[in-house]
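Input: structures, listed below.
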Structure P
Amino acid sequence: MVWKIYSWVFTGILTLSYASMPPEAVSSRELIDIPISTISLVGLFCFAFKRRIGARTFWQFWLFTAISWDLIYNFLLTTHAAVTLTKVAIGALIFVPQYVALYKYSFQPQPAE
């Protein structure tokens, strides 16, 4: 049940962050981030709702891809002045559960709640 709630809250956070972005502020970073985030959300929802889509090997690869992209997006493609300890801590609180869910989804035979 906790994973289902988290998946909806996380989706809301991402949706609001993109919906509140003015069109002129959308850069190539966001154009790459949106599909990556969407695929990660599919994995999160499949884990939360105990549905299997795709091979476990795909999700193992995707876990690596999602974490790598988030690190690149937040630390290499963002100005260092914009990265603060508070933002890193809040980002970890928001994103680490998604990584845990993707890890469990990709390495467990059946998604567990």
Structure Q
Amino acid sequence: MASSNCFVLAIFMALSLLNINVGLAARHLLQMPPAFPGVTLPPLPSIPNLPQPTLPTTQPSLPKPGALPPLPSMPTLPTMPSVPPLPSMPTLPTMPSFPTIPTTIPFFSPPPSKTTP
């Protein structure tokens, strides 16, 4: 068990030191002057102008609240037919009762000892 703990600690230390070296290398690369000072990047292409959509200037006219026709009346729904009552359920047979588990365990007396006088 102790060897696995040492192994885990060694892996943790190695990863920690590796991360420190990566961070130092990144800082070193960021602080360096550019490698090719005379080379410039080409300019980025310009974004073409897209045609602008035309929006309607007038809004459509909406009907006036009082000018709506009245709603039709609800039709009468048919009534449900009467259903005869269901017959009563038959009684289920009773299950035999199971013997109860004793709550105490009977202890037997020890066997007589074989002693010689």
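Here, each number is a calculation from the coordinates, and none is a lab measurement. Keep in mind it's a predicted model, so treat the numbers as computed, not measured. Cβ atoms are built from the backbone, for glycine too; each structure is taken alone.
Out of P, Q, which one gives -9500 for helix-only ellipticity at 222 nm (-39500 (n - 2.57) for each DSSP H run of 4 or more, over all residues; to 500) as computed from the coordinates? Here the read-out was taken from Q. Comparing FRET efficiency 1/(1 + (r/R0)^6) of positions 46 and 70 (r between Cβ atoms, R0 = 41 Å, to 0.05) across structures P, Q, the highest value is found for P. Where does the value 7.1 come from, among P, Q, when distance in nm of label points 7 Å out along Cα→Cβ at positions 38 and 62 is the thing being computed? Structure of origin is Q. Given that mean count of other Cβ atoms within 10 Å over residues 6-13, derived from a single structure, equals 15.1, which label among P, Q identifies that structure? Value 15.1 for mean count of other Cβ atoms within 10 Å over residues 6-13 corresponds to P out of P, Q.
Comparing Kirkwood radius over Cα pairs in Å across structures P, Q, the highest figure comes from Q.
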